[in-house]
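Please treat every number below as a calculation from the coordinates, not as lab data. Just so we're clear, the structure is a prediction, and the values are computed from it rather than from any experiment. Cβ atoms are built from the backbone, for glycine too; each structure is taken alone.
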Structure P
Amino acid sequence: MIYELTTLTTAAARLKDVVSALDAAASACPAELVAAWTTEVGRVNDVLLLRRYDETSSASGPTEFTPGGKNWLSDVLPMTQDVQIEQFRVVPYMTPPSPGKAGAIYEMRSYVYRPGMLDELLETWKEPLLNRTQVSPAPLVMYSINSRALRFIHLWVYESYDDRLRIRAGEVAKGTWPPPGGRARWMTQENSLLVPMGFSPMK
């Protein structure tokens, strides 16, 4: 399965309008909508949409923008300043995301690695990720397949911000998190706290 992450940067004071328009457009999504979030901490006024599709199916595929063409986001785009679309695969030893209530807030951590490091990345993160998920759920861990650099995203879910601080501090104190040697491998890092939208299948 291919996972497509669309990041919409909304125009000033248009976030509420964008969310309303997406709510109306969600049923027209040509592939399975997995989740929809707004940013609470990070790049403010961003909207993130995650959908997945079978790459062998002709019924769905990547979102395309062509001159004069229309797609399920056409009514939303005039209210945005920028659109970024990336395709990913889920890390093979992690469980794919599923709909339902997972928690109150999501933390999305994104790393850009040097090209050609996918095998090393997957091996380095395997044990720490599997151990960490015993104390806090990670409903999504994926790597990019269509960008010039290797982007690695993991998504964590918590009941509150205090819950996040407590869990992370505990794992760091035990020495089990984060994986060793990260700074020598990745080039940039971003972190955002996300809140699910009302129509998001993943809550």
Structure Q
Amino acid sequence: MKKFLQNTLARSLCVLAFGILLIVFAAEITEWIVMLCGLVFIIPGAVSLIGYFRRDPEGRQIMLYPIIAVGSILFGLVQVIWPELFIAIIMYILSGCLILISLIQSYTLWNIHKQGVKIHPAYYLVTVLELATGLYIALTNNKTEIAELPVVLLGCGFIIYSLLELWTIYLVRQNNKKGGEIVAIETTSDNTDQ
């Protein structure tokens, strides 16, 4: 049991440190993720382009492959060189999708209401919140701050997990001090009720 608690403590402290780093360096991590995605586009594009030109001239009949490879390389370069630009573009696209989704959902709720189905007011509140969120993201000036939010939430989740693990260790130690015993539950695959 002592080894289990030590492993749990080490794991929870590592996750706690990782969660704190995610929150502290959220902007940088967001840009690094975009730059890493850019490399994911550059490398296959370069390999495809090199592979195309290494073929003999008779094998180069389809001109689509080098165009796709160059497009992949250019797209990756934009992500690596200007991650803020790419983040801003993605935020505009996603906010537009969120606005469109909220409008579609409102129209659907209106049609359902016309059919005579009673709809709880919370449904309308959700669509209004979706629309407000989409408009806020579209109209805000700093898109990188909004892009940081998922990284910050992920860091908060890691910290909460770590604190719950530390609390579990505390509870187990308190139980052991009181003389309690942790009993392992064994499961069997035999079904005796048949």
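Give the label, chosen from P, Q, of the structure having the highest value of relative contact order in percent (Cα under 8 Å, 6 or more apart). Don't skip to the answer; put the middle values down first.
Details: P: 30; Q: 35.
With respect to relative contact order in percent (Cα under 8 Å, 6 or more apart), the highest-scoring structure among P, Q is Q.
Starting from the value -28500: which structure in P, Q was helix-only ellipticity at 222 nm (-39500 (n - 2.57) for each DSSP H run of 4 or more, over all residues; to 500) calculated from? Could you put the intermediate results ahead of the total?
On the way: P: -6500; Q: -28500.
It was calculated from structure Q.
Which structure, out of P, Q, was distance in nm of label points 7 Å out along Cα→Cβ at positions 72 and 88 derived from, given a value of 1.7? It would help to have the intermediate numbers written out before the result.
Working: P: 1.7; Q: 2.9.
Traced to structure P.
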Open item on the list: Between P, Q, which one scores greatest on percent of Cα pairs over 26 Å apart?
Closed with: Q
- [ ] Given a value of 2.1 for distance in nm of label points 7 Å out along Cα→Cβ at positions 8 and 40, point me to the structure among P, Q it was derived from.
- [x] P
Open item on the list: Quick check for you: by distance in nm of label points 7 Å out along Cα→Cβ at positions 104 and 120, which of P, Q is greatest?
Closed with: P
